[in-house]
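The following blocks contain the structures, represented as structure tokens.
Just so it is clear, none of the values below were taken in a lab; they were calculated from the coordinates. Since the model is a prediction, treat every value here as computed from it, not as a measurement. Cβ atoms are built from the backbone, for glycine too; each structure is taken alone.
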Structure P
Amino acid sequence: DEPNANITQYFEPAFEFIEEAKRAKARVLVHCGAGASRSVTLCAYYLMRVQHWGVDETIKFLKEQRKEVDPNPGFIKQLREVER
């Protein structure tokens, strides 16, 4: 992933997709090439919204679930921007 890639454009569509799946009692798999950065960032955004967590707490939780979690610095910066 490129740190300057704009992932924020996918935050709300991903959030709405997951919420719609939950309402339908369906399951959702969020994945990317390595399962470490892009997918993690979208899941982090979702958790931040639903759990009202900050970036650090969210990333810590995700790393406890999957050791490969490693969103690139640009994506972390974008999460911090929406955290405010």
Structure Q
Amino acid sequence: MTKLQLKYFDCFGRAGSIKLLFKLANSDYEDIIVPFQNWDEEKTSLDLPLEQLPVLEIDGFTLCQTKAIERFAAAKAGLIGKCSG
């Protein structure tokens, strides 16, 4: 089973749509809350590719950027269309 860890602040923000897509896909994921108050310290210790959140860890592979993570989650939910060409 694929292990998913979503890292984001304790708010809806950019990760809200990702969480909704995981819910539609019935995907289990670990919701890792990053304290906003300590963000300057946390971003250097979290091993973030672009020092930005959200970040999704997929069995040790790090996926960053909101739209990329949304596409991954949408594919898991079966919401990605097929190309006709």
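Observations
- Mean count of other Cβ atoms within 10 Å over residues 27-34 from the coordinates reads 10.6; which among P, Q: P
- Of the structures P, Q, the one that 46, 25, 24 was derived from, the read-out being Cα extents along the principal axes in Å: Q
- Looking across P, Q, the calculation of helix-only ellipticity at 222 nm (-39500 (n - 2.57) for each DSSP H run of 4 or more, over all residues; to 500) that yields -18000 traces back to P.
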